[in-house]
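Some structures are shown below for you to check.
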Structure P
Amino acid sequence: MPLPQGNKGNNRVRLIGGSHGGRRLQFPAAMGLRPTADRVRETLFNWLQQDIASARCLDLFSGSGALGFEAASRGAAHVTMIESQRNVYRSLQQNLSLLQLEDVIRLVNADALCWLQGRAEMYQLVFLDPPFNKKLMQPVIDQLEGGGLLAPGALIYLEQDLHEEPPLLPDNWRIIRDKTAGQVSYQLVERTGI
């Protein structure tokens, strides 16, 4: 299947490890779409290497699919990927088919905040990398904690612009890893018992 019009092949992301390590995926140009950089993803998945196998994962702002596809490639039991932009969602569908990971990944074309309402699933790992400067981080964190979507001991990856005000974390979330790369600040947070 061809990619949506407007993509000239410049927008690519490389899966780093696992069963699909080295595969390159294309994605369309879209407002706010900014894939997590290779070196940041490599650091993140090094942090997660003991936790990714058999985890139920949620990728709330999928974009290029770099985080969700990487998790599936590295042995996650299930990955739910949420993307609101229709053309980006179609690209994710094409890449999912290309990777043949339909038994592991569920794609949803929806607004992340709307989708979170009334969910009953529980996740052990959440990727939270919303478009910068949209003020989405705090409401999503609040909804994740208040909605019963996080398993005990869940890990949450947070990525944001280095110059944005950091979100207020719930009392039972503790930062276990924290780094910066270029203009990006990223953290791995653990949800502890209440």
Structure Q
Amino acid sequence: MEEKNITEQESLAIIQQMIAKSKQQLIDRSKFFFLWGFAVLICAVAQYVMLKMNVLKSDEVWLAMPIIAIIHIYIAAKEQKRVKIISHNTIAIGSLWMGLGVAFFALAFLSHRSYVNTGTALDVLPLLILFYGIGTFVTGRILQFKPLIFGGLACFLLCILVTYIDGPEQLLILALSVVVSYIIPGIILKKEFNNQQNN
């Protein structure tokens, strides 16, 4: 069977189609950005309010995160059954977020161990924001999607800024980080998907 040589323009068109297909799959799954974005936003603001009201054990609001993880896994499993073609970009993005998910779990464990051993919890907020930034920046670069890239860059700045702020106000920086890296890009992704569906 004779192989067909393709031109440079055809090769670029194929690459663009692959990127568009990968972005389409991510747009269809923008619900994950909303799920995690709003979960972290609500927990951060709730803990901030509780700390201001001197409520004991305010950090227990974060016990919602394992429940969110279970919801995520359930939705992802359903989505996986519907996806017929999985691109290399989709695999790369999935692997990135899987690795970050494990890193988030490890960070929570290290913070707990630090509290048990020293009575002081490890300051995880800068690292959480940094991880959000890495995830969204790399995803944005793979998809060539600027809102995710800018969201990641904003998180890199916010993870530094949060170290200059003391007390409960750090939680507001955490909340801001998910707004710029998850919620706003998620809204734009969803809007793009709706526009594609209408066209």
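Table for the structure above
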quantity	calculated
With log10 I(q)/I(0) by the Debye sum over Cα atoms at q = 0.12, 0.18, 0.19 Å⁻¹ derived as -0.53, -1.31, -1.49, matching label from P, Q	P
Origin of the value 1.00, where FRET efficiency 1/(1 + (r/R0)^6) of positions 81 and 113 (r between Cβ atoms, R0 = 35 Å, to 0.05) was derived from one of P, Q	P
Answer label among P, Q for the case where relative contact order in percent (Cα under 8 Å, 6 or more apart), calculated from the coordinates, equals 31	Q
Entry that produces -26500 once helix-only ellipticity at 222 nm (-39500 (n - 2.57) for each DSSP H run of 4 or more, over all residues; to 500) is calculated, selected from P, Q	Q
Mean count of other Cβ atoms within 10 Å over residues 89-96 from the coordinates reads 15.5; which among P, Q	Q
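Each value in this text was obtained by applying a stated rule to the coordinates, not by laboratory testing. Fair warning: this is a prediction, and the values are worked out from it, not measured in the lab. Cβ atoms are built from the backbone, for glycine too; each structure is taken alone.
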